[in-house]
Structure P
Amino acid sequence: MLILAKSILGLTLGFVLSIIIGIIIIPVLKQLKAGQSVSRLINKRHLKKEGTPTIGGLIFIIPPLLALALLSFRHSLTITSNLVIVLFVFVTYGILGFIDDFLKIRYHNNKGIPTVTKFVAQLLIAVIFYTIYKHSGGSTSLEVTLLGIKWELGWMYGLFILFLLVGTTNAVNISDGLDGLCGGLSVMAFLAYGVISWGSDWIVGYDGMAIFSFVLVGSLLGFLLFNTHPARVFMGDTGSLALGGALASIAILTHHEVSLALIGGVFVVETLSSFIQIVAIRKFNKKVFLKAPLHHHFEELGWTEQDIVKIFWVAGFLLAMFGVVYGVWL
């Protein structure tokens, strides 16, 4: 019962703080003319979104930091090494995304940080994460409990972590293409990992990661009030990179890495659709999808933005709940 109360408290705190921050920050972004530049290659319906404020990820990045600081000050939460690692990844990927968004706004295009530079920065953060993880005594084994399999990967686990962190941040980023899509899918994913974290009571700081997850869920729900169609603000790379990094780090620290493929299934499918499209065009000069990633394919088929988001949300919710069943019971 106490766990449920703490979860609800965290969710409510995040929700209220994000609404307050949203009300404050959106007019400021408009005044600073921090508007999104929309690519002409995307569906024409997106052109009307030109100039919508971006960097809105701050609306759900700031609340968890404030909430955790408040709970720690009241001695309601202990700041552990694992929680610090999650916050480090969450904040540093958010800063990287902020720089990318700032450059896009500054030069009025969608280029931002050069691709190679951005990838190297993502990799560097992942290396720091792994270094801290290893020195804190983190396990280097990968377990598939459903099949009763446990692999001791040794140094290869480091490569796996790098792939998981960089891959997840980019997968979440790719899914941020429709109003409310990425935010809603992230709500489902962090809700699932919040439950999984509460069930991982043998891990140092499991409660901190659970509370962080629920505060973030509340913050994302508050953000969605401003981000659902028609969006008044976009999260930008500031938000999507921070979300992807936090999601992957919690999956790793709770040793539920395999669950991430299921819980973040929609993110995986979105990424695969882009990868398949690129390979098909470059190798065979043909398209598999009308447009990639997958949500744009449905737009080209004539689906409304709201219908696509609803279908993807339902899929994300079902996959997240199956992921909880797998992660907690199987």
Structure Q
Amino acid sequence: MSPSSSESAASAAQRADRARGALYGLAIGDALGMPTQLLSRPQIVERWGPLLTGFEPAPPGHPIAAGLPAGAVTDDTEQAVLLARLLLAGPVEPRELAAALVAWERDMAARGSLDLLGPSTRRAVDAVLAGTPPQEAGIGGDTNGAAMRVTPVGVLRPADDLAALVGAVHAVSLVTHNTSVALAGAAAVAAAVSTGIDGGGTADATRAAVAAATLGARRGHWVAGADVAARIRWAAGLAAGLPAAEAAARIYALVGTSLATQESVPAAFAVLSAVPEDPWRACLLAASLGGDCDTIAAMAGAVAGACHGVAAFPPHAVAVIDAHGFGLAELADSLLARRS
């Protein structure tokens, strides 16, 4: 094999590892944040200490996750897998996505889960089923549901044509989150994942996120909300170089950890700025924040995994996710094979 062929093979192997890292990172972060979601930072510290150390079962009486075992995932992973499978089947039609989300929720309810569609998605899906055109159904969707499930688009689309990537994000998000704020957040996550797959580090991914959020904010229906691109840049600077526990306190108090896109997406990039070189520790930090920390950890894990590869996560964490049977490695490989 010639040197150029060896370099191509190595590059292909690295990209495959990073594509898998994005999907596994999302699921690992989600599973770590499952028991801590909707709890306050003080509640988390009192029960588990300043930072989680691994997968934990949901505590008794948890408002959504009570009874779930350690390593269980939430809607973040479930909906990302749903979207990945739709993308592999061809262009995603808005009504098709709405119908798939309804079917997914029915299945979750049949399994006894309380982790169902989020507020923006629920309103939009109901509107589509009632006859509202898909382009209008998502005009009130400003929460982070689009950003939480968008990672497969980042695997499928390269970031060298940022406008095309943001357009792809808009196409798969508009039925539920057709607003400037939500699209800015989803575009940021997808661009960061895509940049990582092409060899970028977390700083490169964050710069791409800022650029993509700027483009995403020009799409959809305008809604009042802070500038996502500016808040990503600010939040990353706020947490850079801080010890993990101090970073968690600052992110929780100043950036915010609610399901609002302009809080949770910048919070994920703040986590990456505090822990840029260790995806597992980044997920543990994100899952320890409180609030919508399963989603924040899923987004941070997806970007960190894309920047460092699945091999950067502990083997036991990968095994925990494999036990769910999602076939993430195969999904990542299939998406990457169609990357264009």
Structure R
Amino acid sequence: MYNTYEVGGTMLILAKTALAMMLGFIFAIVCGLIFIPMLKKINVRQHVSHLIGENHLKKEGTPTMGGIIFIIPVVITLLLLYIRGSITFNHNLIIVLFVFLAYAFLGFIDDWLKVRYNNNQGLRISTKFLIQMVIALIFFYIFMQNGGKPELEITSLGILIPMGWTFGLFILFLLVGSSNAVNITDGLDGLCGGLSMIAFVAFGIITWNTTWMEGYQEVAIFCFVLVGALLGFLLFNSHPAKVFMGDLGSLSLGAAMATVAIITRHELSLALIGGVFVVETLSSLIQIIAIRKFHKKVFKMAPLHHHFEQLGWKETDIVKAFYVVGLLLAMAAITYGVWL
């Protein structure tokens, strides 16, 4: 026999999840219809390198900075829910929103410089890293001021590693690594957006289960609002893409994934949920080392999705295959993070 209270609580969670996704989706559609013509009008368009391949040259001139289509809906939805009294802005939600928006702003500057100078240079690496250090420090400060424990716990192995101030460096490493991994994966129509949507579904479900964490419901709702907004964005970004998310979108998504993983204490699950992003990054790293040290290529082109393109795969088939892998990894992470 099921407890009536437990069933009612589960149904309430499902209702909140459905509402969050629906609002995110609707606002994203509205934002897409408003901002895509606007981006075209002010000539915010993607510059495509000839090195990527002839199939991508036809995408030259497609509007970029499309991340605004899913970023604004998240902010609007959370504000509406707060005004209605459905959520509160606790310190964990503030951390997630701060990192999400700070990395979005960083990506915006990077995108704007690329558009202005019509190249793919953007911000200097040193400048970008310095800004990310400041973001990580603010994250660490808010986290510690509100009772956060600077330690890494591997519950399945019963391992607890006290980290002290080095936990701040750990935060920086995850933010930088995750944001750049998602950024590297943003190379095919719908690939990054779809994989991110799958990842935030997993993180949303895992977060609902972290009942010990202050504001766990709000962080879970953030995840599902973003899932709905990404679904709306994919209507404009799936092949053939009418808009690209740009660094504005990819950096904010990767940083938000890392942030949710850290505050829910599922840091290791990040590598599993974002497994495709990890492999994409490793393929680029392996290629760089192989060329510089051994003057040979391991892949026809890096990151990995371009390797499959060079093998003759259709862009849509690559995206579908990567979705399947991402979904399987996400389901494994949910099983481990919630059930086992």
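Just so you know, all these numbers are worked out from the coordinates, no wet-lab data involved. Every value quoted in this text rests on a predicted model; they were computed, and no experiment measured them. Cβ atoms are built from the backbone, for glycine too; each structure is taken alone.
Identify the structure, out of P, Q, R, from whose coordinates distance in nm of label points 7 Å out along Cα→Cβ at positions 205 and 285 was calculated to give 5.3. Please list the in-between numbers first.
On the way: P: 5.3; Q: 1.2; R: 2.8.
Answer by label: P.
Identify the structure, out of P, Q, R, from whose coordinates distance in nm of label points 7 Å out along Cα→Cβ at positions 29 and 165 was calculated to give 2.6. Intermediate values should be presented prior to the final figure.
Working: P: 2.6; Q: 1.5; R: 5.3.
Of the options listed, only P reproduces it.
Distance in nm of label points 7 Å out along Cα→Cβ at positions 149 and 277 was computed and gave 2.6; which structure, P, Q, R, did it come from? Provide the component values of the computation, followed by the final result.
On the way: P: 3.2; Q: 3.7; R: 2.6.
Only structure R yields this read-out.
Taking volume of the Cα convex hull per residue in Å³ as the quantity of interest, name the structure among P, Q, R where it is greatest. Don't jump to the answer; show the numbers that get you there.
Values: P: 137; Q: 118; R: 151.
Largest one: structure R.
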